[in-house]
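Pasting the structures in now, so scroll down.
What follows draws every value from the coordinates through simple rules; no lab data is involved. Computed from a prediction, not measured in an experiment: that's the story for all the values here. Cβ atoms are built from the backbone, for glycine too; each structure is taken alone.
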Structure 1
Amino acid sequence: MPRRTGSLRGRKSIYDPVHGTVTLEETSLDLVGTKAFQRLWGIRQTGFAHLVFPGANHTRLEHSLGTYSVAGRVAEHLGLDPEEANLVRAAALLHDLGHGPFSHTLDGPMEEVLGFGHEERSRATIVGSAGVGDIPAILERAGLVPKHVADLVDPPVRSRPRSILREILHGAVDADRIDYLQRDAHYTGVAHGAIDAARLLDTMHALQGRLVFAEKGRSAVEGFLVGRALMYSTVYYHKTVRAAEMMAQGALERMPGYPDTARPSFDWEDGEWLYRVGATGGISETLVRGLVTRRLYKRVPGRRALTPASRRAWKRYLEHPADRRRLEDEIAARARAPPGSVLIDLAGLVPRGDPARDWGEIGLLEDGKLTYPFRRPSLWLLLATRPPSDWAVSVYATERSRAAVERVVSRDAAFLP
């Protein structure tokens, strides 16, 4: 879609390779035409997954349109009134406005530098506290309260009981996940995300403020749970994808004047980020050059399992990134490698919510009664809730220094948690 500014009238149909025709009405067209939304053209949906899966060049804008389409179909299927349907569609369309370059890649530095994540950045843009853009005015002109839209995108910690509108965007099986699993599977060529979305949508019901499913939809729900787990282990936590993401994180963290100089970087698009961060020189330039030319760091063999004590110790580095960077440089120095040659990935320790609890809240209507079959131990639940990687902590190093780093990590294990 070409970039447009100003008010757009009428309606437009867009062909989407995942959902077919997506129809945008006047308000959604105006929102799509804003600078904040058009920025999503420049942000890859799956970060650096294209370095492993060459087709994965789809963007956050495509995903946002897809989530809008799915949320609208759910609203229509459930028979929501026009005001509720418009509210949930607007939230679905705008839910990813706050993402930084390469999507989730820089979530850690974003929290460290800004003190909050992409959901709160989305909220700020929607309600206008970011100080730029015309999204609040567009929403108000359509009779929508910006704060109500923002509350669906970034639910307040202390909020009213869950509503069906919140479930559509933040449930265990929601419009966001239904779109990205199919979209990411389509563009990566990985079949695990090929869920039965039509069956999920057809068997959805609203009950007591929750999305529940008819008994005949159980196999589709089970396929969704397993597909999501397999996409995490196959694509999102692929060791080479993680290596590239650690290099991008390291490039940002090693910029001169970090963290202050990194503050504006979360508003950039992917290409601008690579150019600007690479232009700062030093370690950052070296890491960005490695990303651009696909000279990626390699995982250093080490311990897969952590004891409870070592897990607690590593979490300290997760909570204090500066200490983790000092440890990286200490390992590099012991391996007689330049600073920045070693990067530590702690993604396996980052909480991803409570999958067992999330799946346990999925209700099925069996013989007219609401049941929660995924609360019971089962093969499905075991597979759906398994960790996305066998490695809670991974050490990455340049190909040249990998052998020396491996010796240090093995020999000097006493100074590691």
Structure 2
Amino acid sequence: MDRIIIRGGRRLAGRLTISGAKNAALALLPCTLLTDEPLTLRNLPRLADIDSFQHLLNQFGVTTTIAGSRPEDFGRVMTLSATRITSTVAPYELVRKMRASILVLGPMLARMGEARVSLPGGCAIGNRPIDLHLKALEAFGATIEMAEGYVRAIAPDAGLPGGRYTFPVVSVGATENALMAGVLAAGTCHLHNAAREPEIVDLCNLLNAMGAAIEGIGTSDLTIHGVPRLHGATYRVMADRIEAGSYACAAAITGGEVLLCGAREDDMAASVQALRDAGVHCEQQGEGLHVAADGALRPVTIATAPFPGFATDMQAQLMALLCRAEGASVLTESIFENRYMHVPELNRMGAHIETKGRVAIVHGVQQMTGADVMATDLRASMSLIVAGLAAAGETRVHRVYHLDRGYERLEEKLALIGADIERVGGD
């Protein structure tokens, strides 16, 4: 198993291209199930999760082709064609690898009238039930059955009649599934307290480009007017705001200066504000976000929240940065109840972090030191990379397959802006 070795203490500087957003791409890929015409996605990141989702779609009869590109290029162009659906079952052996697999439920139900999907897997960062996905589909007229670890959704012969559903709590995945289920409904579907994340906007924009009729995009109230069919489209995946925020933390902890090409402040305003509060300079500059840190880092107090609040997917990376702040920071994790698994590993590197329930107090230290650390989930893995870039000596991050799920060729990108980092096998 691979591991990543970092020899810390080098200042990061230069230009870095932000890849297409993993969280957006995983919602855009299943849109191919909604039409018998080709769907072409540009700026699709080269990630393990994307490959896993591609294999899942192949299980349904979807053909996929990747346009020729140079090995050194970031991103790729994929054309997907679901001319004929050959199966409506998403088996355990494919779904267990990642939670996003549940997103085939809505589009398959919409087009085929039924779908049977294994309960999903993914990172072990807390309880993430799919009950809101199912309740939204039921509100639109679907019948839901659960048996032997699978969920089966069935639509009436005339298609989903439509309906109205108010989410008791904001759910990105459930909003995405409901959107894809509703676009081919026989009637109109209404979603209230829907997620407003930029990735939701990206999904709505693609669906409308395919002929859907969605109103209220970017708000918490979405109206989906069902249409008889959707057509193909060519669409560019948005830039990854979490990757951009991660590399901003990496640059800042080294006292560096980078231009994150493709990053948009509007998509990551809460992360940018948190960085500014910590004393990091962030400014939109033409083609990207300019990030620079040339002074002492300041402590911050912040809580994760649904968009437009501070993203839970940025909590671990910001925590690593704040390990070097002058003072005590307070972080509250309000989304997932088990997302501090990186704390013991950061403390192994000389950090001083205390946790109590969902609250973490980060006491800034003058210096961190390299160590052998274990990655536990995707974003926790990145926090260890961020810390290692500033730590004295050598940091060895084990179980880096988590990183490959969400960061495209991470060590290559960091090396381009001055990091002393390499991937080695034989862990």
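Once percent of Cα pairs over 19 Å apart, for residues 206-373 alone is computed for every structure in 1, 2, the highest value turns out to be that of 1. A value of -14000 was derived for helix-only ellipticity at 222 nm (-39500 (n - 2.57) for each DSSP H run of 4 or more, over all residues; to 500); which structure in 1, 2 was it taken from? That value comes from structure 1. Set 1, 2, criterion relative contact order in percent (Cα under 8 Å, 6 or more apart): the highest-scoring structure is 2.
Identify the structure, out of 1, 2, from whose coordinates mean count of other Cβ atoms within 10 Å over residues 238-245 was calculated to give 27.1. Derived from 2, not from the others. Out of 1, 2, choose the structure whose coordinates give mean count of other Cβ atoms within 10 Å over residues 166-173 equal to 22.8 when calculated. Here the read-out was taken from 1.
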